[in-house]
1. State the single structure among I, II, III that was used to calculate Cα extents along the principal axes in Å, for residues 104-199 alone, giving 58, 21, 20.
2. Taking 65, 54, 36 as the value of Cα extents along the principal axes in Å derived from one of the structures shown (I, II, III), identify that structure.
3. Upon calculation of Cα extents along the principal axes in Å, for residues 16-223 alone from the atomic coordinates, which of the structures I, II, III produces 57, 46, 40?
4. Compute relative contact order in percent (Cα under 8 Å, 6 or more apart) for each of I, II, III and report the one that scores greatest.
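Just so it is clear, none of the values below were taken in a lab; they were calculated from the coordinates. If you're wondering where the values come from, they're calculated on a predicted model, not measured in any experiment.
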Structure I
Amino acid sequence: MGDWHYKVFMDNKFLAPLDPTIFGYASARDMIDAYVPGTTSIFERDGKLYGLFSEYNTLALFYNLDMFNAAGVAPLSADTPVSWRMIADMAKKLTKRDSAGKLTQIGYRFGFFANFRSPQWYAQDFYALMRQYGQPDLTVDGKPAVTTKPVTDAFKLMYDFTWSDKVYDPSFPANWFADLPQGRVAMLLAGTWFVPAMIPHNPNVHFGVAPHPVVDPGNRSTYHNVEWSWGWSINANKPQAAQRLAQQFLAAILGKKGETDQAVWWFKTVGYTHPKKAFYQSTGYQQELVKNPWLRTWENAFTTYKIDYVTHNFDEVGQALIRAIDRVVYDQTQPADTARLLQAELQRLLGTK
């Protein structure tokens, strides 16, 4: 399940702690230390692990090189992020309509749209913007804080892309994985899984990868990105024998201490990364880097950006955020107005003033 569920599931004791010895480790600490620091935090409680990675990821900008070339837009740097303003300006050249005024391609696509209303993507897109503008969360000290300038600025960027620059239309995208390789969408944010997912839709697609755009490339304080995990966990309400068998199964498909073949298989097959230190050092992963040099751009995000988990998406606060964003991109509600409405809604939900 997604990282956003783990707190509730652990609070309610739905999950059993993993037995490190089944995975070849001497202790839970030994197991945690086998992973890149901080990546397992979402699965930890009282020094124990309650989940192990199906996927760990962050966002990079993928773009269709053929669409760039046709529009006379130069490829982006693989090392240095560009501003959102530059993305919008490029996207104008990459947004096309037919003689009747009907959209035939758009320059930029957010992760959420009419055919894919994922709370995860609403939150990931918004949180990256809000944090780049200077606020880490929708709540501050447990109280709603959404009429602030950073939150309003984040709504304004989404408003501008949709209504002022007209480079995003939530009703236009048809397929998350097919639109870019088939030339309907020029740019989008995605994780490492995007390449194996899009190739079947166009094996000959020419694409580039650039760092996540930022508010101000000259200001490192705006270099914020988001992270997420999907985890495998054990049902605490099953008999002990079933729990042990389930953990043995996880050890077999994910790998025990020092094993990397499984992690390499997951990466090569579906683009999922398991942030084991041994995996990144493995021959299999190093071979993938040689074949897919764009991976360096994705890798560099972990040292270039401040990367954090998203706090609210599938919960009530996250659902209120979806409604606030929908008002902007579907109803053309002004940023300050949707922020004011969201503030009032969160105050009711959280019982604060």
Structure II
Amino acid sequence: MNRQERLAALKGAVNRRILVLDGAFGTMIQGYALDEAGYRGDRFADWPSDVKGNNDLINITQPQIVTAIHDAYFEAGADIVGTNTFSSTQIAQADYGMEEIAAELNLEGARLARQAADTWTAKTPDKPRFVAGSLGPTNRTASISPDVSDPGFRNTSFDELRDAYAEAARALIEGGVDILVVETIFDTLNAKAAVAAIEDVFEALGVRLPVMISGTITDASGRTLSGQTVEAFWYSLRHGEPFSVGLNCALGPDLMRPFLADLSRVADTLISAYPNAGLPNDMGGYDETPESMAEDWREWAAAGLVNIVGGCCGTTPEHIAALAKCVEGLPPRQVPKFDPRLRLSGLEPFTAAA
């Protein structure tokens, strides 16, 4: 299928049923126990700084691992896999001195996922598979000072973020993704830079893809790290007219549930959710089993809260297989319609009276 045919298939599928996202990528990469040499490969054997832990680098140095992970999630029943490009911006790659290969990481990550999706679509033509290009939050924040003694200091700017996101988004589109997903958003201003960058790229390339936006609630306070409630978060980004808005990471399904319900109540677009497999335990692992998470996922679906569901940190193909089974046959959330109203946001939402 070409891009337009895939887009039509995606829209048709999400109208009929709940779509299944993949699970964690880092968890799966950790299972391969790569050492420094494994991350470097031949091309970066003489790189002057350590690169172990730069998971996106294996798009170039260990592509067979990336393909195997995509295949495992598709085999488990995922409709959509995310590219292994969560940290593939010049800003994030600066930690390794690899800013110059950021675009290449996105391009190769997209190509690997596209190839896997096309292979599985050929196997199951009645269930086409899709690729979401991952745009992570970067490791800098435009809203909060990293220096407690200087509240006005910022280690990045809106323009720097916009440029970095534009480069990444362009490469993902050129690599063949079907969707762009701005995910794990802890700072809404970072996300606004990403949305602006994506619009720039759409205009420059003459294409337009669905955009998913996924925020992160950092704790039981129900707020992002930059302080917004989920309703205020949505009002801040609604102008981007996203394909879906949702939550991912930080929380397990039980703690995420009330905030997901809040978002589902106010958002007039599709809702996505991909929680962690619980909170990290004392060993840094995750304790939620596929069976325990399936109970929460099933309840979300039965309550009409979600359209697109997957897993984040700690989830595996076994979790996604349980998810695919538990939501099968359950109807997707119906997108509500609201009367036109002035809706504003600071840390709290404001809706003008009718």
Structure III
Amino acid sequence: MNASEFLKAVDNIVEEKNIDKEIVFSAMETALTTAYKKNYGKNNSKVLINRETGEIKVFSYLTVVPDNQEVTDDEGNTYQKEINSELEIKLSDAKKIDKTLEVGDTIDTEITPKDDFSRVATSTAKQVVIQKIREAERSSILDEFQDKEGEMLLGTVALEDTDNYYIDLGRSNGVLPKREIIPGETIEMGSSIKVYVTKVDNSGRNLVIKLSRSHYGFVKRLFELEIPEFASGHVLMYAVAREAGVRSKVAVYSENENFDPIGACIGEKGVRIANIIKELKGEKIDLIKYDKDPKIFIENALSPAKNLTVLITDPKKNEAIVVADKDNFSLAIGKKGINAKLASRLTKYKLDIKSEEDAASLGIKIQ
């Protein structure tokens, strides 16, 4: 490989892997230096690559050290350290070569072999360079994705195994476990898919981008994507509680009392909320108006139940009793208790839902 071909290869790597060109050059220099030392047995050597021409040269170097190097041993004895003439040169001798040299500088001498060093070195250095490039690529991908936790991305379904789908996100694949898809949905190979990033894990051998479609954050990001009033600040989201594939409760509000946050989420003729429900594969959504008064918020959160009486029994522990009449008791609890469970998550209150008869038997008076 001549110099021009080498530079072209570097440019191809930089473009394909989207990594800094200097990282590639440094990796090559490190690898070639290791290869030279291994093949020629000269430890005080280094390989430098001309960034403009691609020319590769090998240099030996001597490090400039003080004329007098006193060393004290463990017993307190002081003696002069001998100069290692293969690695070091005294300052006084170095000054004879170049008066500007100081301690710590190096004197370089070109020793580029006349034999086919490039063939031997390239063969030896190949694995080192590959590893360096992998590390740089991983770092580059991490930089791109590390701030994507909690965000929604659009990808393409690329692969599938027993437990996971692998989603092509551009420069990396994300892992979407099958337990994290919406219950009952069908994922087709090659289709575009919205995914929520739960974690970017860099702790193992490989960078892992963990994805979900069942996480409550997926619903939150869908609302923000579909409803521009979130970006403008006209609508604010307090919380989301979700039972994936069954029901979500989304608490919204506006700091402008004349603005209807729920109407904004529904959209004209229900188009906005319909688009969200379609993405959620028919999952039911309760739009809840958040209120600073916990009694009102709890009552709203237990929708579709109405005519409820909320008693805050322990404000410090966030505990409340909710009394429902016979027409609303089962609605407040919901099928398999889901409505009550989601309302509790949404309001962050432990809710004890009782019928009017049970409340009366416990001496709870309803005003």
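1. Numbers: I: 44, 30, 20; II: 58, 21, 20; III: 70, 32, 19.
Of the structures listed, the value fits II.
2. On the way: I: 65, 54, 36; II: 64, 54, 49; III: 103, 59, 43.
Only one of I, II, III returns 65, 54, 36 for Cα extents along the principal axes in Å, namely I.
3. On the way: I: 66, 45, 33; II: 57, 46, 40; III: 81, 49, 31.
Value 57, 46, 40 for Cα extents along the principal axes in Å, for residues 16-223 alone corresponds to II out of I, II, III.
4. Largest calculated value belongs to I.
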